[in-house]
1. From I, II, which structure was Cα Rg over 2.2 N^0.38 Å = 1.04 calculated on?
2. Work out which structure the value 0 belongs to, where helix-only ellipticity at 222 nm (-39500 (n - 2.57) for each DSSP H run of 4 or more, over all residues; to 500) was derived from one of I, II.
3. Compare distance in nm of label points 7 Å out along Cα→Cβ at positions 29 and 77 across structures I, II and report the one with the greatest value.
4. By the measure relative contact order in percent (Cα under 8 Å, 6 or more apart), tell me the structure among I, II with the highest figure.
5. Kindly point out which one of I, II the value 2.5 was derived from, the read-out being distance in nm of label points 7 Å out along Cα→Cβ at positions 37 and 53.
6. Match the computed value 1.2 of distance in nm of label points 7 Å out along Cα→Cβ at positions 45 and 69 to one of the structures I, II, and report its label.
Structure I
Amino acid sequence: MSFSAVVVDIVEERRVSGRQCWQVLLDRTEFRAGDTGSLEAVARSGARLKVSVLGVIEREAALWHQIEKPLPVETRVTGEVSADSGDRSGHDRF
């Protein structure tokens, strides 16, 4: 299942041994808490960046997507929920 969205906020979640983990908030999502998958952004130059979504957590009544590479606010992305993220029927989306 894929969808289009825009990054509306980003925060650094943690930094361990030089590795960073970020949380991004999208203007819309098909992910739900606990899901995994990917986000793909296309730069103005046409270069594509695919970032793994390591998890999704609910915080402050919003779903935050955990990623290892930062995506700036206003970046347009295509999200893809992993097929193994569970039964998707009957669940409302943000």
Structure II
Amino acid sequence: MPSVLAEFSVTPMAEGDMRPFVDSALQEIEKAGLKHEVGAVATTVEGELDQVLDAIKRAHQAALNRGADRVVTDIRIDEKKGGLSMEREIEGYR
């Protein structure tokens, strides 16, 4: 199956340091074994659509399980016939 790209951000509604919540979310992406790149305000993930969506769902739940009372997760998905890759999309920009 062709790969999709998804950009997502997990925003815990909690007081104090957000890093533990974000770290928990990112651990789920790493466990899924998906190629990903962490940015300043979002993370980009590459993989089959179902795998990507499942990993983002687990990342969202990880922030809740870490103790946040509320979590807002934003997702953008880019899908193209024949597939996409992060390398091809940023080629020439880095």
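Just so it is clear, none of the values below were taken in a lab; they were calculated from the coordinates. In this text, all values refer to a predicted model and were calculated from it rather than measured experimentally. Cβ atoms are built from the backbone, for glycine too; each structure is taken alone.
1. Details: I: 1.04; II: 1.10.
Answer by label: I.
2. On the way: I: 0; II: -12000.
The read-out was computed on structure I.
3. Details: I: 0.9; II: 1.7.
Going through I, II one by one, distance in nm of label points 7 Å out along Cα→Cβ at positions 29 and 77 peaks for structure II.
4. Details: I: 37; II: 47.
Once relative contact order in percent (Cα under 8 Å, 6 or more apart) is worked out for each structure, II has the highest.
5. On the way: I: 0.4; II: 2.5.
The read-out was computed on structure II.
6. Working: I: 1.2; II: 2.7.
Among I, II, the structure yielding 1.2 for distance in nm of label points 7 Å out along Cα→Cβ at positions 45 and 69 is I.
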